[in-house]
1. One of 1, 2 was used to compute volume of the Cα convex hull per residue in Å³, and the result was 117. Which label is that?
2. Starting from the value 0.8: which structure in 1, 2 was distance in nm of label points 7 Å out along Cα→Cβ at positions 102 and 158 calculated from?
3. Suppose you compute helix-only ellipticity at 222 nm (-39500 (n - 2.57) for each DSSP H run of 4 or more, over all residues; to 500) for every structure in 1, 2: which one lands on -8500?
4. Given that log10 I(q)/I(0) by the Debye sum over Cα atoms at q = 0.10, 0.17, 0.19, 0.25 Å⁻¹, for residues 62-165 alone, derived from a single structure, equals -0.33, -0.84, -0.99, -1.40, which label among 1, 2 identifies that structure?
5. Given that relative contact order in percent (Cα under 8 Å, 6 or more apart), derived from a single structure, equals 19, which label among 1, 2 identifies that structure?
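Readers should treat all values here as calculations from the given coordinates under stated rules, not as data from a laboratory. Every value quoted in this text rests on a predicted model; they were computed, and no experiment measured them. Cβ atoms are built from the backbone, for glycine too; each structure is taken alone.
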Structure 1
Amino acid sequence: MNIDKPVIWSPFEAFYIQSMLFNSSSAVRSIARLDEIFDKLPEQLTHKDIRQLPTKAILNELQNMVLQSAALSRYFWPVRKNHESRGKYLREAFDVDELSPLFSRDLRNALEHFDERLDNYVASGVVGYVFPEYVGLKPEDEGVPGHFFRAYFVDSSEFRLLNEEFKIVPLANELLSIHDHLAKLDENGDRFHITSRDKVP
């Protein structure tokens, strides 16, 4: 009798769980640090409140979130086609589909060959206002172009890296959900199908 060999042999599932847990744990630490910063803010933000925010720390944590999200995304949607069967296997195990914020091609490409993307960005002709680091309200379009290397718009909860913007709240919710599932798998024998993932609405 022929029995199909699983895409990931069960004793090796632990390798994938621990590897993905490294990424999700780093992302969750960033989310916790950001929560600690923003939970102290009043409901009605003033310009003074925004000016006192630790800009670099916020942007570093957001960039780490995007970096770890992109790494996790490649487990579910591999770049090379000969690894697609593994991606499909993990998508089914984690109940992840194309509605997931992790599916975003912009997210997956955000930090891939970033040095080359930066070359192309500055070569495209950067004129107008230039903001290397910015945390504040999203500027209105007043005809003068604004260029943000890294920015977080507190009113729309968007992180911008060069010319890409990422909705942070749905991304954070997905990261927390996947991390929680990975932690349960880690605690219960490092097997994929022991428990189902509870998605955050």
Structure 2
Amino acid sequence: MSQLRPDLEVIAHNIAPGSRVLDIGCGDGSLLAELVKRHDVDARGLEIDPVLVERCVARGLSVVQGDADSDLADYPDRGFDYAILSQTLQTAARPDRMLEDLLRVGRRAFVSFPNFAHWRTRSALMFGGRMPVTRALPVSWYETENIHHATIRDFHDLIGKMGVQIEQSWYFNGGQGISPLGANWRAEFAVFLLSR
């Protein structure tokens, strides 16, 4: 059994064997390594942190250093079966443009992000008057790389405006899957499978 984060486990479980995959913001390569092992995929990664790129390459993974905000433009249209953006959308300079590039580069795209409308986040703001530090948002406002605080409802609105189809969605609280009912306030984070 793998030790992947719940959002990465959902993605790994739903990737077709033998696919071509690009993981944008792949971190230490945990998902890529699991996809190669589990599904024999052609796995590639793009990561901004040179230390993490070095770790990935040391593991035998095909990962290059780059900034997704600018470097995705260099990837060919439909070059991959899946483009993956896990817990990175909120760090993009323009999330709408990032999603456009994901769906240009990949035939389908997996996107996961923390839900800033989760009840703990709301409570921290309402009762504490401070930006929250929670399980899903573990660092203080001045340390975070999160520059766009989106909710599940915000994401649905954006996807609708872009004409993007949500094929499947998954919602999590405390690492456990939950139903979509009330997910905008109940889910700490969400995962979406998108296509055009």
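1. Values: 1: 144; 2: 117.
So the calculation was done on 2.
2. Structure of origin is 2.
3. 2
4. Derived from 2, not from the others.
5. Values: 1: 24; 2: 19.
Computed on structure 2.
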